[in-house]
Structure P
Amino acid sequence: MSRKIIRDGPHTTEVLNVLRSEIKSSSSLNTIADRAAQIIERSVDPIGGPPDHPSDGLLYGLIQSGKTSVITVAAAIAADNGFRCIVILTSDIDLLYDQTLERIKRALRGLTVLGKNDWKDADRFERNLRTTPFVVICSKNGSKLKSLLDAFMAAGAKGLSTFIIDDEADQASLNTFTSKGGDQISRVNKVITDFRNYFPVNTYLQVTATPQALVLQRPDHRYRPSFTILSKPGPGYVGGDEFFGPESPLLNHVDLQEVNSLLSTHQPNSTGTVPAGLARALYTFLVAATYGVVRDPETSFAFLCHVSLNKKDHDHIVRLVDRFKEGTINALQNPGSSRHEKVIKGLRSAYDDLKSTEPGLPALEEIVSKVRFYLPGTNVKLVNASSNEEVKLDSVYNIFVGGNKLGRGVTIKNLLVSYYGRNPKRPNSDTVLQHARMYGYRQKDISVTRLFLPEKLAEHFRLIHQMESALRDLVEKYPDGKFEGLYISAPLQATRKNVLDPNAIGYYVSGKIYNPTYPLRTAEVRPRTEVIDSKLTNFSGIEPGRETTIPFVIELLEECPSDPTTGSELWNIKTIKAALEKIQSLRGGKAYLVVRRNRNLTKPRRETQGIHDSGEDRLAPLDAPTLFMYRQNQQGKEGEVWWPQLRFPESPDGNYVLAFSFGR
């Protein structure tokens, strides 16, 4: 239940004024403010005492779509509406932590903002607590979190109404020992839980663009959000539709073997030659960035190479790019050489490709002249756990090479060209999506933006984009739902398995059948049986499957209660309805209906056993969901009833599953 809040308090007004300088669209700013206000409306009343039920929400955004802006405005509205303490939990990577701290301090100028070292002095920290409201930003490091909680306890801060924002909540906050069962709890998860337990009046807001691990927690789990607010991007956002829609001009495929050749297992025999696809990507970047600097002389641009977690791979690629830079400089300074002709050919090929989407490119000769001038100042930066390099644009051409440090959460400004090659055997869809650093507010540069990757990995991204769109559609329809299922296309899996309870995860599998263990056959069901009878009057009971619609299938299923005494996990009408709606959003609303009467089944069945006779499974095609409806005759005290069986469609693009969680 939402409550009335103040939307135009002094902290909110100030933060919106600050954001207005970087978010030019008034409609986008209004949307951000509205989403933030919805969060606080659904939060606990900070002056109303301990709530009857926990207040646990999810801000579900898109990759690099402005979630931090929503967080910042929500913190300001929280301060204006009585929350005395705002705790923001963010990445343990210094680069990302510093990025978040800088953004929050710049926006919340009327609040004390404490960083991760500001509670070491206990007396000073206690003095800060007396000046409320205030903000604390802590990295999700077990030691740091524990020291902050200890500092709160030492200061006797239990009575502070607290708004806890957990940024990238699916990454480090869940218990990584869940899959093993037992009582073992990972350290970060334990301390966050202790935080939530310590403050009697608190709201815990999870924030992420990849909530797969969260929505697959059990419905009664403390880290399963009870409400969801969708954060929508404003004008100028470029995402999955642009990169992975049909016939996208932004994609350039490279050979998967080429990507593998960059990995450490191949490096002992490396020739030191830049592979053809990586060279094409670099030439494309030089042309695109040069066009950008001709258009806007004070601007700098970025190239991203992300193919591995291995630091040896990163070192090797940096050496290759350095050689490419050196060789290209030498070639451009020596016209007439064979190397010069090769470089000009590479630049011309990139130029012709970019010309197809940006007709306004200056003449190739001008581009080559500018590349010759700017290339010596190029920065090639290694950005991983062992380097101190920042993701900072301090040259016209900036080339970043790295792994996870260039993944989740980091914003790479003016990123024009990406070369991507992370290729695990069984990729997690949430991890892969977090690698989409090319997403973001890049519309002004979209005509000279390109993504280089193997076709296999492009297909992974394409499937993940479809999965994400389906989940967002479902969440928008059911923001309070406890049954958001995930559509997962092979060979992907939703998320890492260690944070999920394997005994509380169910799957609807491509082409498989599901049925209630036993229908409810009491007298109270008679009116519902008559409703189905009337809906199926025109079905003879001897014809093959007839084409119908998914909404009509759902109508029928809602009139088919199962016997609660026989138990069920897979057959849950809310979950089945959500799954069918997800199929509809992805593949259209077509379905088939097979009707049979005069059946005499009286014994429970397993939920995947089926209740059809031999050959009846062939009465309808496999390209859409099929509902088999079997009317059971009266048997003693057991009344006439319809017993349904549902078959999920097969996919021409490969197998899929619809995953969901259920309570134990």
Structure Q
Amino acid sequence: MANPLWTPSPERVANAQITTFAKVAGERHGVDLSDYPKLHAWSVAEQDSFWNEVWDQFGVIASSRGETVLENRERMPGARWYPQARLNFAENLLRRRDDDIAIVFHGEDRVVRTLTFAELHDQVSRLAQALSAMGVEQGDRVAGYLPNMPETIVAMLATTSLGAIWSSCSPDFGVRGVVDRFGQIEPKVLFTADGYHYAGKEHDCLEKARQVLAEIPCIQQVVVVPYLSDAPVIEGLGGAPAMDAMLAEQPGGEIDFCQVPFDHPLYIMYSSGTTGAPKCIVHCTGGILLKHLCEHRLHTDTRRGDRLFYFTTCGWMMWNWMVTALACEASLVLYDGSPFHPGPERLFDLADDTGMSVFGTSAKFIDAVKKSGIKPIDSHDLSSVRSMLSTGSPLAPESFDFVYQGIKHDICLSSITGGTDIVGCFALGNPALPVWRGELQCLALGLDVKAFDENGVAVMGEQGELVCLNPFPSMPVGFWNDPDGSRYRAAYFEKFPGVWCHGDWVSITERGGLIVFGRSDATLNPGGVRIGTAEIYRQVEQLDEVVEGLVIGQDFEGDVRVVLFVVLRPGRTLDDALVDRIRRQIRASTTPRHVPAKVVQVPDIPRTKSGKIVELAVRDVVHGRAIKNKEALANPEALEHFRDRVELTT
């Protein structure tokens, strides 16, 4: 058996919070939790005890918890966590109030700012008072059309301190994409930036905000966050105040945190919307807090004094995940803009400049750095970085290799998988476990995760549907405007009744890790055999000529054939020799069924705002079907490269 790529030192294992947690919980409950399989099994079998331990050991702040942990536990969906509890999300994130740095912000190479914990608390207090004066109350919706900047966090915390509900999307969304989302939830207040920086260029947001305001008449107040200019020209927005002026008008001071039920809505988040109007997914206050504390403290080892970074926008769930690190008394490193401006070393410069502890990014970013030719291990210190997290798509085994060969030898590389649906993970990292090539380290604590075959039977070492057999705190409380819950049940519980079916195609390994092969609705079925798309991407993207690939199954002559689209490096052309190399590479490392029947060059590949390629939309275009919601895409024009391709007619 091959050796792991990385093994934690005995000191790191001993000092990890998961080690202390297991020791304390084991002694308190009289059970042996001396290794991860035992801890995970106990967390699933004894859910009440496990989640109470997370609550107690990590100091959830609440006015009450109550005796009942889980009500209607046999119902999926329908179980209810901590029905007697009352708490406030913002109160838990604002537990520090000292003069240490809470947020370090870089807006590309244009803007650098910091905010202390005391300043953060003060700004939240002032903005909460201003929102309250505007009439924002418990249960109201407040929306953010904002970059990943400190003001966004202040606005979210001020909103949730009042018991109101926060929802956000990034400023690169077009008007229709914003209206499709915020129009469904009818926000009372809209925060918008005057613009944002990307790749060295300035992009205006105020004209789009005017159009959004015209289409969502329920918005009573717009608040403008200055970013491109200290004094933006604000016209046509109903007398919108600038956020800094609003703050200056309030006295600050203590915050009257509204105590809400555990399952009170906290966030409304959105499905990608590439197959229709985005689903509005409602997440609850206590569930998000408890799940994130578990993931940050135990799976990531986030602690006071850390500086945690995730490259994300406010339209991706990783922003929500990242921000909760404040509840661990850690600091946040925010970056807004292109991760390659002015060059591919930008985020590694940021890591050194800020003393970053946890470096969060996407599999696509790691692959792009690898293909750029730089090796940060030779050019950067990175001594502060002890963990790297990757999500968004499966991290190829070769990218695991690159992290250890090209970025840093001694680092816990945690590929993680979950989604907007749960604002958390089904499988993720563990600082006390080794890292094996191509595998997510472990299944999430408290979640009974399995891989199901088509008959609903759990399989090990074989590919199947990722499912979860038990309720968990960060399950959505439902969808907005879905009064009977029918759309919610259809989304996750129809395929295997009473079981959460996530839509990923995975395999659980003998070590208890997880391998992700792609979305199950995008799996290929040539000759009736299911193939995960990630298996093909892994091989194709090893070739120097190929920048990126996208694979679909095309209905053809009564069967399904594999079609591979490739983006090549500038100046390269897809000739017969390269097609042959691609096919040989795939055949040699997979099976003959994986070999594409057609390989087609395209100049660009469509992707969502969070950077995920959209195989289903491309499949629809190839088959002549209408695309319902192009506004969900970052580059909808790329779809035209796949329409009416003569190569696919024979």
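Observations on the model:
- Top of P, Q by mean count of other Cβ atoms within 10 Å over residues 117-124, largest first: Q
- Source structure (of P, Q) for Rg and Dmax of the Cα atoms in Å, for residues 261-356 alone, computed value 15.5, 47: Q
- Per mean projected area of the Cα convex hull in nm², the highest-valued of structures P, Q: P
- Entry that produces -11500 once helix-only ellipticity at 222 nm (-39500 (n - 2.57) for each DSSP H run of 4 or more, over all residues; to 500) is calculated, selected from P, Q: P
- Winner on Cα Rg over 2.2 N^0.38 Å, for residues 181-292 alone once structures P, Q are ranked, highest first: P
None of the figures in this text is laboratory data; all of them are computed from the coordinates on show. These numbers come from a predicted model, not from an experiment. Cβ atoms are built from the backbone, for glycine too; each structure is taken alone.
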